[in-house]
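What follows is a set of structures for review.
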Structure 1
Amino acid sequence: MHDSDERPAGIEENSHEPETIHEEAEEVSVSQATRLSARLIYEVIRRDGDEELSRPALSLVWSGLAAGILMSLSVVAQAVLHLHLPDVTWAPIIESAGYSIGFLIVILGRMQLFTENTITTVLPVISRRSMWCLKRTSRLWIIVLTANLLGTAAAAGFLSLPGVMADGLTASLIEVAQHAVEGDAWTNFKRSIPAGVLVAAIVWIMPSAGGNSFFVIFSLTWLMAAAGLAHIVAGSVELSLLVLNGDVGAIDGFWDFLLPVLAGNIVGGTVVFTLLAWGQVKLEVAQGEDV
């Protein structure tokens, strides 16, 4: 009788284990399925910005140079598609997919792309409002932008050498470049603002994208090209190609394209997207600091 009294107790005790395991498994599933809150996304990007601001200058230079050089692959990929696609109205939709190649390599490779820093390094400045952050951000912007532009110029110079590109591809590169940098300074400024917003949006989405990072980068940069928007780094490859080919003067290219696109990307990435993103988490961040 004593043994029979113990057995039900043991069975009853063990019967709770599957229920507990079931509840723990459900909790894990819920945690994995829950989207990151805006405050958590902000915190991920802010910490990433803090890390970038503390990087040695030489590391930023090499990373920025690599990004500038590899961004030329966006123009090369577009030129390849442009060369082989038929001359039909829907061809630019397919051709624009090539524009994403350089962005995918640079962003997934964690290289320094100037337009990413219009949100990543600005959030620490907005949240802390310290002179150290402001000086560090200015330092990073100058180093990365200069390195990006030097990289794009070097890539364009190499692509312009005889024999580097296959027959017909050099002419296709020039055609793609001419389409990308056309327009006056005011037009280029306006069409570069949405491009700055889109790149900042990529940075904001990435922490919660998980395994969909490729799709996020591809789709938003494809939209950038398909809509005819202007990006300072990719555009500087195209401008350098035209300058080296004698189609555009260096001074005209600087005033009509490079400077207005740079300003537009900064306005779109920092003034528009970053400030709006900060506005939606400002109160939550302040409450978290008070706790």
Structure 2
Amino acid sequence: MNIPQLIDMIDVGIITLDSEFVITGWNRWMENNGKIPEEKIVGKSLFQEYPNLDNSWFRRNCSSVFRFGSFAFLAQKIHGNCFPFEPASSFHSDFEVMQQDCTIGPVRNEKGDIDQIFIVVKDVTQIAVYEKKLISMAEKDGLTGINNRKYLDSKLIEEFERHRRYNHNFCLIMIDIDFFKKVNDTWGHLCGDEVLKKVTSLIQERIRTQDIFARYGGEEFVILLPETELEDGIKLAESIRKLIELEVMNSNGKTFSVTISMGISAIHDGIADSKDLLDYADKALYEAKTSGRNKVVSIN
């Protein structure tokens, strides 16, 4: 089947297949992105060129189109990417593979019988990039760039459920910058913002990539430590406390230092849900602040 010149001009991929999944049509978009000229692929099995498509869900959708004359939609979010094409430009560097949505539909002959199907391949990488950025913005704190409380809440629930299924240990550290209001009142809010960013940066140096670090609100932060027992959490907290204490802050040529108070709790049988774990850590933090600050307190 020859693809009309108009179909070669549109900005989507179009493939036609017979009932044996032999390629009968391959437009210019597919040539450009698949790096295979039409004359070298027409007449070959689709699965020979793209074995990843030789699976039950793809065959099932195609068979449904042949049998009922309906349409099938293969969304990238659900089915992944049908064709391993490179993104169209460096703008799409967020993804190694072009993100695609595909539509499968019937092709009827003069008698009205369905003897072929078509696949329309649409590049949705740009949409996926924007979606990814929007999700990131919704989960990040605007000032420090670390995770926000919304993200922390979701991860805390995930980690709690993982503990219930597999009995994995984990603990949580709640952090408060001591006398932060005094920093703002003395040096100004811009200086306060710089302190928040500096403290954040120092903490990030000490934690693992798998740890969840989030701004809980104001000058409070939380570190969620998967696969970590209380003793190890206390050691980490002490190392962070000392690191912050020794750091020299600078504002308009004047130097000063800040300290932090930390409360730690670890998962145990007496904790019913993720909110309980936060409550234990919050109580430990309160004790650290009311008993002199610049210290680590654990409650379990």
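Every number in this text was worked out from the coordinates using simple rules, so none of it is lab data. Model, not experiment: these values are computed from the prediction. Cβ atoms are built from the backbone, for glycine too; each structure is taken alone.
Out of 1, 2, which one gives 58, 23, 14 for semi-axes √(5λ) of the Cα gyration tensor in Å as computed from the coordinates? Source structure: 2. Where does the value 2.2 come from, among 1, 2, when distance in nm of label points 7 Å out along Cα→Cβ at positions 193 and 217 is the thing being computed? Of the structures listed, the value fits 2. When helix-only ellipticity at 222 nm (-39500 (n - 2.57) for each DSSP H run of 4 or more, over all residues; to 500) is computed across structures 1, 2, the figure -13000 traces back to 2. Across the set 1, 2, relative contact order in percent (Cα under 8 Å, 6 or more apart) reaches its highest value in structure 1.
Taking FRET efficiency 1/(1 + (r/R0)^6) of positions 153 and 257 (r between Cβ atoms, R0 = 30 Å, to 0.05) from the coordinates of each of 1, 2, which one would give 1.00? Comparing all candidates, it corresponds to 1.
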